[in-house]
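Following are the structures in question.
Laboratory data are not the source of any read-out in this text; all were calculated from the coordinates shown. Note that this is a predicted model, so its numbers are computed, not measured. Cβ atoms are built from the backbone, for glycine too; each structure is taken alone.
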Structure 1
Amino acid sequence: MVPFIQEVVHSAKTNSLSLDYLKPDEIMREWPGIYVLEDYVGCFESSSGVLLSEAAIAAYRKQALEYGAELRTHSKVRDILMGSKSKQIPIYTMRIP
């Protein structure tokens with residue numbers, strides 16, 4: 001099993017998710033437009049959904065700005081200090097030329 005599929009299996013077990021293992025012929029029968037090599041396997045989580053990543057990032061960004069965050073684009077994060085009892089987490093950045 002390739003590392004990505006191993007991670008999918010590990011994640012499913014860790015989070016008690018139902019995961020179906022599919023052989024290549026099962027995959028190609030279910031999704032006719034997909035060709036799978038005979039030594040590959042597939043994993044299908046029937047209860048999963050779709051994450052609209054751009055919308056999620058936009059929502060986090062909007063909420064952070066509403067709470068007073070300073071958005072620094074094109075910057076490299078040098079350090080994040082965790083463990084503070086305050087509600088703020090200092091993040092040190094440097095501008096990328």
Structure 2
Amino acid sequence: MAASVEGTVTLSPSGCYQLEGQPLVWPAGSVLSGQTVRLPDGRTIASGARIAGGGGILAAADVWGLLDPASQQHASQCLGAGTVEVAVVQTIQAS
């Protein structure tokens with residue numbers, strides 16, 4: 001996946017992070033905690049923040065292979081039957 005993604009991070013009423021309205025997969029090693037996400041490098045991203053970085057948009061069916069078991073469990077709550085695409089962020093540019 002060699003593309004870029006950017007947009008505003010939001011948190012849905014069901015507690016799922018989104019990027020411009022699409023379900024969002026964070027870089028491996030990120031920790032979700034309420035209204036914020038701690039990235040592997042220690043930076044914190046809050047709902048409402050604008051981000052840009054490397055990643056891409058994948059078909060929802062292709063995302064499962066990228067997720068560890070704990071992330072799969074959380075994603076199963078966020079990816080409804082009608083979800084077609086998911087924003088995947090692999091790196092986030094420093095702001």
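With relative contact order in percent (Cα under 8 Å, 6 or more apart) coming out at 36, pick the structure among 1, 2 it was computed from. Computed on structure 2.
Which structure, out of 1, 2, was helix-only ellipticity at 222 nm (-39500 (n - 2.57) for each DSSP H run of 4 or more, over all residues; to 500) calculated from, if the result is -10500?
Values: 1: -10500; 2: -3500.
Going through each structure in turn, the value belongs to 1.
On distance in nm of label points 7 Å out along Cα→Cβ at positions 29 and 61, which of the structures labelled 1, 2 is highest? If you can, show how the numbers build up before the last one.
Working: 1: 4.5; 2: 3.3.
Once distance in nm of label points 7 Å out along Cα→Cβ at positions 29 and 61 is tallied for 1, 2, the winner is 1.
To test your reading of the models, identify which of 1, 2 gives 18.4 for mean count of other Cβ atoms within 10 Å over residues 21-28 when calculated. Walk me through the intermediate numbers first.
On the way: 1: 14.4; 2: 18.4.
Matching structure: 2.
Tell me which structure, out of 1, 2, gives 18, 15, 13 once semi-axes √(5λ) of the Cα gyration tensor in Å is calculated. The read-out was computed on structure 2.
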